[in-house]
1. Of the structures labelled 1, 2, which one yields 11.4 when mean count of other Cβ atoms within 10 Å over residues 118-125 is computed from its coordinates?
2. A value of 156 was derived for volume of the Cα convex hull per residue in Å³; which structure in 1, 2 was it taken from?
3. If distance in nm of label points 7 Å out along Cα→Cβ at positions 6 and 142 computes to 6.0, which of 1, 2 did it come from?
4. For relative contact order in percent (Cα under 8 Å, 6 or more apart), which of 1, 2 scores largest?
5. Among the shown structures 1, 2, from which was the value 17.0 of mean count of other Cβ atoms within 10 Å over residues 110-117 calculated?
6. Tell me which of 1, 2 gives -12500 when you compute helix-only ellipticity at 222 nm (-39500 (n - 2.57) for each DSSP H run of 4 or more, over all residues; to 500).
7. Can you spot which of 1, 2 the value 0.40 was calculated from, given it is FRET efficiency 1/(1 + (r/R0)^6) of positions 238 and 270 (r between Cβ atoms, R0 = 25 Å, to 0.05)?
8. Could you figure out which one of 1, 2 the value 6, 18, 30, 29, 14, 3, 0 for P(r) over Cα pairs in 10 Å bins from 0, in percent, for residues 94-317 alone was computed from?
Structure 1
Amino acid sequence: MRTLYNQTIKNPKVFKQRLLHWAQQFDDVVWLDSNDYKAQYSSYDAVLAVDAFTSLQTDFTEAFERLKEYQQTVNDWIFGYLTYDLKNATEDLKSNNYDGLGFPDLYFFQPKKLILIKDNVVEFQYLKMVDDEIEDDFNNITNCHCEEQSDVAISHNPIKIKLRIHKDEYFEKVNTMLAHIHRGDIYEANFCQEFYAEDSTINPIETYKKLNKISKPPFATYLKSFDKYLLSASPERYIKKTGNKVISQPIKGTAQRSLNKEEDKLLADALANDPKERSENIMIVDLVRNDLSQTAEKGSVKVEALCKVYSFLQVHQMISTVTSKVSEDVHPVDIIKTTFPMGSMTGAPKISAMKIIENLEETKRGLYSGAVGYFTPKGDFDFNVIIRSILYNASKKYLSYSVGSAITAKSLPLKEYEECLIKAKAMREVLEN
């Protein structure tokens, strides 16, 4: 079905930059970059999918059934995203908050051209109808000096970031959330707020490059769907399936970094031993175990790593790894359907948390706290969590980034607010220069 062609490259870093610029000619682009972050479960260093041959776009109504049908019919690589609001497809929930971006609830496409990079080998997988373009494309990418000409100013007008929820109102809302916790409605909920700019124009590719350079996360994504863009520096994997093994890696627990080595180590150690951060993480691990058990073989759900601290350029994060085994008759889309939205972005118990979140937040989450990724022809998949991301609708000139934190019984509104500001720092720096 696809023609495969391998080439050795001398400088993968330069090739990746050129490849991303070359991709700008297409309306549908998904670029996934691990930033050379060598982790136990990484498959590729970078992946590019461009130029839709077929696609599926739908609202939340029967979205998972339609995705399942599409995935089975195409039986090929498909790339795309799931927005947070697909929660309304599986539970009696609503999304009535303001939406300035207008991303469809679910979008996947089958790329004519797929390029995979691992170490210094680049693999082209092209549909037969375009396989005569492989060599030309490789030469065009190799000889593209586009990265040198593109230090365009990101914006002609200074971008004015506004807050959807102001500080005092944020404190009130967190206190309302705490009242729900003390009353026993929930144990934990991820409460998010939007920062946005109207009538703003950016250069998406340059903005993405700056954001990625600041953070260098393992799940960086550049997504373009006609006039809509996702520029993501996500450090978090939502879920991956490889063979009969399923891996979920929720993040809960954040600490800032320091340039001073000793102080940085103290900050990481303090995070590892912080009872509030650990309890947040463990609650979500329990939720993920429960979600995975719905499709797992009996007794196969395991916690491989609990509350392990990883260091990224901007922050230290506490990450746990939960795995399960699934039998061959479990459809890959059902694994996603029974675990979505991810526990790290909702709370526990999940449905109650999502109802309370909807009432207290001011913005429809849409693509924020959804997932981007792909299915392989074998039914394997890998998806990130859309956090630390800038969302942009070029037609509406609307820019948005959201951040959140987990509210538990031990939460102090001021500390939660400060955690949000730490998470928002990279996006703000990039947009305001």
Structure 2
Amino acid sequence: MLGEYRIKGRRAADISASIEQAVGAGALQPGQPLPPMRELAEQLGVNPNTVAAAYRTLRERGVIETDGRRGSRVRSKPATTGREFIRVEVPQGVRDASAGNPDTALLPPLAPAFAWAAAQGDSEPVLYGHEPVEPELMRRARADLDADGVPAGPVAVTSGSLDAIERVLAAHLRPGDTVAVEDPGWGSLLDLVPALGLRTVPVGLDDDGPLPDEVDRALGSGARALIVTDRAQNPTGAAVSAPRARALRSVLRRHPQTLLVEDDHGHGIVDLPLHPLAGVTRHWAFVRSVAKAYGPDLRLAVLTGDDLTLDRVRGRQQLGPGWVSRITQRAVVRLWADGAVDAAAVAAAYGSRRDALIAALAERGVEARGRSGMNVWVPVVDETGAVARLLHAGWAVAPGARFRLGSPPGIRITVSTLTAGEVGLLADAVASAVRPGSARGYV
């Protein structure tokens, strides 16, 4: 069944790593069947549950697929891992703190900006062959990037952060290459990487961002790219501090061929300063979305990076969608020019809600994390049980499985619309659901 390749390992992590390494090296081909779990368990001298856990990890990473009685096989083509389906259905009458959406009351009205942009389009129509980036958007975006210490580079516009990250990875990497990602991290990103035929290697983090030793280990073991969330990390709320940025830059200097991708989706909703890492490696990209501050449906992000990376991204973009609507770009420019979002006030609103919940949980003996952004991460022992008990108590939260590779279990609570009167009620429900004193940290 496996030809000359022999799967090795006694632990689930070792077995899954052995199979994943073989897939990356081409020793196991797309579509190739894997041994039945009981058969492999007998060969390795382990419990069938150990093999089942290994196969489950590989399915979550998009390496293999399982089809009932036909068993498991190496994926014939990249596919998402379906993390978006790891969610709670919110029944009527249950308070939803799971979705990760911004507070609509803090988003600006869009009608005036789009009316202005449409009028501009009527007087100056954008046609095929015109520049893909609105000049005033480029000027304002580049000025903001300069002010935050992001290295000089050309500017592109994409349909959100994930679109930008996908284009950057595709510009440099090939199927089978490894990408170092935060764990826990953004579920959509953890889906995207295997969907591109790439492998993930998890990097732990604390409140100050990715742990330098783990980044060094991942890059030293062959990871060709590193993706870092600068602020408002999803789901933990981590934000890269100045000391951590210095340490990470030191690590990256030892691995100058690394493709560095930074996601600053929290721009406009956080009050912590940016400490960019860009400029240390040969190839890098830095992306900012307007989704959290101005509205997810705008589907616009600003991307900068080194000349080669941006040239490849823009060239491939021209062969696909061509450009992001200049009407939308002009509307964003108008929102920026009008000061439609008071970033300090928005950051303060999310910060007060986040801090209030963390403090209330601490009073009840429950550890929680959330240095920036609109989410609070609560480590738990029994993730499924905690989610179910909270749902029974009238609260829907996001299961940590949507955001994890190998890190310990947890739940994510979105505080964006949490009112002062709800803080104590939610803290009581969480304390009861997670059985205080038995949770572990997420690093």
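1. Working: 1: 16.5; 2: 11.4.
The read-out was computed on structure 2.
2. On the way: 1: 139; 2: 156.
It was calculated from structure 2.
3. Details: 1: 1.7; 2: 6.0.
It traces back to 2.
4. 1
5. Details: 1: 23.1; 2: 17.0.
Going through each structure in turn, the value belongs to 2.
6. Working: 1: -9500; 2: -12500.
Going through each structure in turn, the value belongs to 2.
7. Numbers: 1: 0.40; 2: 1.00.
This figure was derived from 1.
8. Numbers: 1: 6, 18, 30, 29, 14, 3, 0; 2: 8, 33, 36, 17, 6, 0.
Source structure for this number: 1.
Throughout, read-outs are computed from the coordinates displayed, never taken from laboratory work. Predicted model only: the values in this text are computed from it and were never measured. Cβ atoms are built from the backbone, for glycine too; each structure is taken alone.
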